[in-house]
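**Q** What follows are several structures.
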Structure I
C-alpha cells in the first residue's frame, strides 16, 4: 500500500516491446505482481480490507474505518436491494460481503486484476448471487448496460488509464445507472524539482500511470467527457490519509505486514506510505469520494 501520481514509464521499443506485449500489458503485470506479494499469508489481517478507510471522529479501528468508506460510497450512489453491482478492483472480497450484509443488492460481480485476490474472494464467498472473475478494468468483459451500479474503491488510480475506465464504466451501466468511487487526486502541480522527483518516485513505486495525475477540475472534466452527468466530488483527504498513515505506522502493524508481504515489499510499502503522508501535508496529494450518473433515457 502507498500512493503516487506520475509514474515515469519508458515504452520499450522494437523487439523488446513485442516481447512485453506493449506498455499497457506490462503496466498491468507490474500492478498484479506488486499486489500478489504475500496474499496467501494474509489470513484474517485487517479482515482482508485493502482500502485507506474513512476515519470519522472517534474511530480508532481499521476495519470500522474501511467499512465506513465502503458504506459512504454505496450510500452516495443509492445502492439498494434492486441493484446489480459491478465492483471493480474488489480485492479479496471483504467489501462485497459487507455490501451484501448492509445493502442486500440483487447481485454483485467482483472483478480484480490480481488472480490471488480473486481466489480468496471466491473461497470466502457465502453468497450465491456474488460472483468473481479476473479482469481488466479498462476492457470490461461485460455487455453494454449490464449493471445498475459500478463501484471502484481506490484501485482506480492504477488503471491504465482512469479515463479508459470511465468510458468502460459508462458503457456497462444501464441508462440512469450510477458510478461510485474513492480515489486519489493531485492537489496541485509540483512547484520544485524536488517535489517533482518525489511524485515521480512514488508513482513509479506504486505503479500509477502519469495520465492519472488529475486535479479535481481535471477529474470532473474526465467524468463528464466520458458521458457522465450529475458529477459529485467530495474532498475527504483529512478524514482518510492521516488515519491510514497512523494505522500503518503502528509497530505491531508493521511487523505483521513484513511477515505477510516480505521484508523488501513490506518495507518499500511503508516508505511509500510515509512519503505519501508528507506529500499530503504539502498539499500535493488528496483523496476524493466520487459519484456520477449515466443519463437516463
Structure II
C-alpha cells in the first residue's frame, strides 16, 4: 500500500480541507504526537469506519511539556509511523514544524476547564492548557466532523470534551477503548524507555486496577481506603514514585470518598525514570 500523503504546512492543509468540504466529504481527525503504536492505530481504524477522510496529525506539542519533562527525548519516528499508517488504510498526515503551529508572534492560549485541575493538573500544572490550545487549533485547521481519542488518556479526553461543549466547537468526540499488551500493559509511546525489569514492574499498574475493580464489584464502597490500598500495592511492586491512585467521578474527576457507580480508577506512577498512566472505568 502507498505511504500516506504528508502535508507539512497550514496552507496546504487548509487547501486540501477546502477541496474535501466542497464535495461534501466528512473528516475525521486523530491527533497524535507520533511514535505510533496499536493504540493509535485503533483510533485511525475507528475514524476510517466513520468518516470519509481521515487526517492523522503528528506533532510533538512543546506547550504541553514542562521544563523538567521529556520533550527533547520524546521519540520522533515519522518514517516508521508512515509505514504503520500505510498498513491501516488510506489516510492523510499533517506533520507540521513547530513554527507552523506557533509562529514567532503567537500569543493566544486556552485556559483549560476545571476538569483539568486535579490529578495530572496537580503534577503537570501547564500541561492541559497546552493540550487544549493545540487541539483547538487542529480542530480549526482540519474542520473535522469527528475527533478520536483514547481512553488511556482519560483526563485529556474529558478536558477536550468539556472544551468542545463550553466553546460550542462543531465536532463530535469519539473515545476509543484502551489497547493493551497480552499481559495487560497499556500501550504507550513511553513504554520503549522501560528496561525488561522495569517493564515487569510496570505491570503493577494494570494488576492494581484489576484488583481494585474486583474489590468494587465485591462491594467495597470506601473510596479513601481503596485509594490507600492501590497506592500501597504500587509501592510494594517497586515503582519509583506514585503521583496518584485515585477513585473519582468519571465526569468531574472529583475524588469519590463513598463509591457510587459509575466510577473511574486512575493511576500515575513512575517506573525507573518513565512516567506511566492507566485507568479503568467501573459502570
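Read the figures in this text as sums done on the coordinates, not as results from a lab. This one's a predicted model, so the numbers in the text were calculated from it and none came from an experiment. Cβ atoms are built from the backbone, for glycine too; each structure is taken alone.
**Q** If FRET efficiency 1/(1 + (r/R0)^6) of positions 84 and 108 (r between Cβ atoms, R0 = 25 Å, to 0.05) comes out at 0.15 when worked out from the coordinates, which of I, II was used?
**A** The value was obtained from structure II.
**Q** Still on this model: Suppose distance in nm of label points 7 Å out along Cα→Cβ at positions 100 and 236 works out to 2.4; of I, II, which structure was it derived from?
**A** Structure of origin is I.
**Q** Could I ask something else about it? Comparing FRET efficiency 1/(1 + (r/R0)^6) of positions 76 and 268 (r between Cβ atoms, R0 = 30 Å, to 0.05) across I, II, which is largest?
**A** Looking at the calculated values, the largest one is II.
**Q** When distance in nm of label points 7 Å out along Cα→Cβ at positions 148 and 188 is calculated for each of the structures I, II, which structure yields the highest value?
**A** If we compare distance in nm of label points 7 Å out along Cα→Cβ at positions 148 and 188 over I, II, the biggest value is for I.
**Q** To continue, here is another question. Who wins on distance in nm of label points 7 Å out along Cα→Cβ at positions 212 and 252 among I, II, i.e. which is largest?
**A** By distance in nm of label points 7 Å out along Cα→Cβ at positions 212 and 252, the leading structure of I, II is I.
**Q** When relative contact order in percent (Cα under 8 Å, 6 or more apart) is compared over structures I, II, which one is greatest?
**A** Max of relative contact order in percent (Cα under 8 Å, 6 or more apart): I.
**Q** Then there's this: Have a look at I, II and say which one yields 1.00 for FRET efficiency 1/(1 + (r/R0)^6) of positions 52 and 244 (r between Cβ atoms, R0 = 25 Å, to 0.05), as calculated.
**A** I
**Q** Taking Cα Rg over 2.2 N^0.38 Å as the quantity of interest, name the structure among I, II where it is greatest.
**A** Top value of Cα Rg over 2.2 N^0.38 Å, among I, II, belongs to structure II.
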